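Student: Several structures are given next for inspection.
What follows is calculated from the coordinates using simple rules that are stated; it is not laboratory data. Just so you know, these numbers come straight off a predicted model, no measurement behind them. Cβ atoms are built from the backbone, for glycine too; each structure is taken alone.
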Structure 1
Amino acid sequence: MKNVALITGGSRGIGYGIAEHLAKNGFDLAINGVRSEDLVAEALDGLRSLGADVLYCPGNIAAPDDRKAIIENVKRYFGRLNVLVNNAGVAPKERRDILEATEESFHYVVSTNLQGPYFLTQAVANWMIEQQQQDATFRGNIINVSSISATVASVNRGEYCVAKAGLSMMTQLFAARLGEFGIPVYEVRPGIIQTDMTAGVTAKYDKLIADGLCVQKRWGYPDDVGKAVAALARGDFPYSTGQVILVDGGLTLPRL
């Protein structure tokens, strides 16, 4: 029986890069997204072509009823879940200086990027504990995809930085709480990754990267993040719960 991974925001961008690598590593997949299934059919078929059984679980993780429905869909279809990848996230609809940013924008970003993953993880963690109690051979783990924005301040998108910093602490909290059950929790912290979310700032980062922003002078790709997540999901780092894996090309490496 193959292990099952639930990836939020898994139909495009970083999430799809993760899904591809998990499929290649023998996982069956539950893919969550907010778009209708017909709009992601090509992406889902691409994952199936890699050998995965793929279930699409539509829903907004910021909404409690949607989170419940996502988990119920996975239970009904697969009957098990070994890996949760909290990847779904949004950027502010409009970048504003923190002296002018709105509460509406703060709530929009934090509810999806932090509150949603927090309570989805709570529900999944309890289900993983139940699975372990029913089957002593059960192995599970949780992987949170954050951002270098957890520690790198961007004053024109403070709500995003705050949410990612919170996700980083959430990793430590759940790692500490789930240690007794042998369920590792990890954080993968990408840097500048080429996706539709960064399409609007391509010229800005092309110049910054060329001028030495990163030690490795290139954009990161979803494939880079996917490789890191797959190693964690496989269980290659069983004694590293609560740790951060940086996938940033050396951007945050202190240099003189």
Structure 2
Amino acid sequence: MTQGFELASSLAGAVEGRMGAWRFIQGFATHWAGALESGDGWAEADLVAAEERLGVRLPTTLREAYLLFGRRTDLTSRYDVLLSPAELYLDEAGEALVFRHENQGAVSWGILLDCLEDDDPAVFSRTDLADKSAERWEGWLERLSLCFVEIVLSESLHTDETLCDYLDSDDSDVELLEENYVRLPFPEYPIGDEHNGIRWFLGQDALLRDDAGAALFARGRTAESLDRVRDLIPGDWINDCR
């Protein structure tokens, strides 16, 4: 429990549908970043202009996310980048609407054009390869609303170094993680890699992401809560100067 916001139960609601996802993001922003305010989203005119330029209708979920918090770069673009409505584009093969880039451009996230009429379509990712003919859109998350929840959670791992840390993890670290923290009700992803994918955990004012047992990211609401993570999972945390 964190001042009236129960992250785990709210996240369970977010997994059920997009209205729950928006409630979760509003609550998470209030208690972990800064409450959403009017002006945090793009204007309807910005979305209409994007649709006219692209010649497609944006899915309902994408429109709702942009209108609600699309301009809050602290929630969406501390590390990877949520494209603005003016930056949205169709990939060169005409397969997907691209809305997000990895921070160095190595990965893109998009919605297949065949699915744009769905209210809450699946999200796919594509890795930038030297051999362009080998690039493929592969499943990421089954709904766009889940993807926006994942974006907000993941970007929270890249705030001030006094609140965030990173560990090259191994099996023993994963064991300590599973012993000391609660697995959050968010599906393991990417799609198709459910037994070797990304998982989320929660502790006392601490949020952790396990990347297939190879990397562990931690975010505390306070420096003290982050120190508790380091004490429970000892290792070469890159920001630990104690």
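Student: To test your reading of the models, identify which of 1, 2 gives 31, 21, 16 for semi-axes √(5λ) of the Cα gyration tensor in Å when calculated.
Tutor: 2
Student: Could you tell me which structure in 1, 2 was used to calculate mean count of other Cβ atoms within 10 Å over residues 53-60 as 14.9?
Tutor: This value belongs to structure 2.
Student: Of the structures labelled 1, 2, one was used to calculate helix-only ellipticity at 222 nm (-39500 (n - 2.57) for each DSSP H run of 4 or more, over all residues; to 500), giving -13000. Name it. Display every interim value, and only then the final one.
Tutor: Numbers: 1: -13000; 2: -10000.
Label of the originating structure: 1.
Student: Let me ask another. If semi-axes √(5λ) of the Cα gyration tensor in Å, for residues 157-196 alone computes to 21, 16, 12, which of 1, 2 did it come from?
Tutor: Only one of 1, 2 returns 21, 16, 12 for semi-axes √(5λ) of the Cα gyration tensor in Å, for residues 157-196 alone, namely 2.
Student: Right, another one. Identify the structure, out of 1, 2, from whose coordinates relative contact order in percent (Cα under 8 Å, 6 or more apart) was calculated to give 15. The partial results should precede the final answer.
Tutor: Working: 1: 20; 2: 15.
Answer for the origin of the read-out: 2.
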